[in-house]
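Quick heads-up: structures coming right below.
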Structure 1
Amino acid sequence: MIRCVIIDDEPLALEVSKSFIEKIPQLQLIGSFTDAIEGVEFIRKQKPDILFLDIQMPDVNGIQLLKSLDINPVTIFTTAYSKYAIDGFELNAADYLLKPFSFERFERAVQKASAIHEQRITQQKNKELADYFFVKSEYQQIKINVVDVRYMEGLDDYVKIHLKEGRPILTLMSLKNMLEKLSGLPFQRVHRSFIVPLHQVKAVRNKKIILLDGTTEIPIGASYAEEVSKWLKGDNA
């Protein structure tokens, strides 16, 4: 469920937003406020995923309110004043709803906000996994630091992980499954038999990747050449 909060000093407008939220199964309304100050305190404690925020309110301007927060919920501005639209988008708001708005327009805004929310979750997961990963080898789970990997080699039903130091680690897994495990990390399959980490690439020459040691060469498969080119240019983040 996507947890959301409404702050709007107009009771009728707040009720409209509440009724719309109830129609969208993935949304969970955890708080609604006509008092902006109360709403801010609630947001700081509960850290909602999405914030529906009015702009023109008596106690505080919604834009100023958002700037004052030390957290960054995905925000959809709701207001009767179109003059604030530019300010809203400068704060990277997911959308800007001009009152009165229809359910269809509200739903489109929620779709945008939900996509941003999911993207943030994915980025956070990738960040948490960015330093290391685990593989099963010799009846135990072994932690492997990303920076220690030179390259990976597919050997029938196994993947051989070549490291900067020490002997390679052999794990029962296909290269395809290994690449799925490494999703979001700086690894690329460059050949049907090889996966390479970006930090080990020194150069590309004659359809081969030259690793940092200057002597190890990894072939680039014809069917992988386009994806490898995008990867090296940073075009497929």
Structure 2
Amino acid sequence: MSAETIAAEPSAEKKISKSETGYAKNTANFVEMIIAIKSFGADYNPSAESLTIPGLETLRNKADEALILLQKADSIYRDSVNVRQTVFENMNSLITRIKGAVKSTGVDPKIIEEISALGKKITGRRISSSKNEGEKSVSRMSVDSRTYNFRQLVIRLADIPEYKPNEADLTIESLNKYIEILVTLTTELQGNLKNLSKARRERDEIMFSEETGLVPVAYRVKEYVKSIFGTSSAQFRSISGLKFRLS
């Protein structure tokens, strides 16, 4: 997985948080339109199949299904984001404990410096040039960069004979398993994001497709009702105020 892909992920998360109420309102207003049209009786008799009551009800059902599938995909994606975030939150604590474990072995100070430097790459922190400023956060690190650097740290730890912690989660085996979990969660998250994007495209197709989309069809219905009953008719007034979001 590329750094570019991961770096774009926060904006993708921001995008999916946008309110979906406009699309649900489209569907709700479409239902109101169908109810009103049914009250027109036999006078409502369009030649276009898509404008007939059965055609409108089929389109409404497709829109409902698309919204439900999108909500499910959104929920699955959000869950995967939260799960991975929880796992990554443990990383800084692990780094601190690993550095402590290495220092406690009495190894060469140069090795300790090397491990500390790798740790700073992972946590995204550096020592400020000003003593008064202390440690400052560097730019937000990408997920794949942190995972790569953590893997490098574990490889280095495996080459230190003195590093033999009794704590189960600090052993080389456990740290490698932790890396495997990170990679798996990121892969699953990216798959869920693709599924979410697909569900969104399908929703938009049903809503806005020029010929068959719910919104264009709704406006065509209004034009048809206007043509047979007139703009001042009770029939047209009953549907003219229904708003449909265009995008």
Structure 3
Amino acid sequence: MNRRFLYFVERNFLVWRKLLIPSLVANLADPLIYLVGLGFGLGALVGTVDGRPYITFLAGGMLCYSTLNSATAEALYSGFSRLKVQRTWEGVLHAPMTVTDVVLGEWVWAAIKAVLSGSAILLIMYGLRLVHGFAPLTVLPVLLLLGLCFAGVALVMTTLARSYDFFTYYFTLALTPMSFLSGVFFPLHNLPAALQTVAWCLPLAHGASLARGLALGDPMPWPWLSVLVLVTYGLAGVTIASRLAYRRLTK
């Protein structure tokens, strides 16, 4: 298997290492505000959800939300900067690298950053004593899978975009509705049947199901189907992004 894309991953890591602190703060601030603000504030009004404190239920969803946030931000804003503003992608193509190598490198790097963000939420869950023991650590491969899934889809948007403004449509029309429909902030079974059907067609609902199952011990209705959905979205996204990037960079 061609592993040249790993050089691009390494390149991104070396650059990111210089901006480690502000990068982590930017990716973690939003999920942490939601977790603390809604978990303790709204949790005092809601009480329990599915037999456990609301903050515990919310934390399981925030594992996925933080992963989604980080993978999307990296693949969209940082990826677009390297594609159009800095023209890093073009420069790398003068080395013995292909467009596919570059896109795969961006894909894997965004997923790795997403795992770091999700892991930070998991660490906070341990600190708040919402989870115990080693069993919740089995959620880490799911976070990687989620990162690959959402990074793949976000890279399609990146290769289509002509400016940063384009990403507003993606957040407003896709990510925000999906976050509220997919069981991050409240149980899916509270939704009308038609919306539940829509939710199960979205990757975040499957990610939340797997994350809560592994981190909190909740029942997982269709674990292997959920894995398949995440893999399908991720592979489809990176494949389409590679083709779009090839057209854009070789015109």
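Some values worked out for this structure:
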read-out	value
Structure (1, 2, 3) behind the derived value 22.7 of Kirkwood radius over Cα pairs in Å	2
Structure from which 29 was derived, relative contact order in percent (Cα under 8 Å, 6 or more apart), options 1, 2, 3	2
Which of 1, 2, 3 yields 4.8 [distance in nm of label points 7 Å out along Cα→Cβ at positions 61 and 197, calculated]	1
For helix-only ellipticity at 222 nm (-39500 (n - 2.57) for each DSSP H run of 4 or more, over all residues; to 500) computed as -10000, the structure of 1, 2, 3 it came from	1
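Readers should treat all values here as calculations from the given coordinates under stated rules, not as data from a laboratory. Bear in mind that the values here come from a model prediction, so they are computed numbers and not experimental data. Cβ atoms are built from the backbone, for glycine too; each structure is taken alone.
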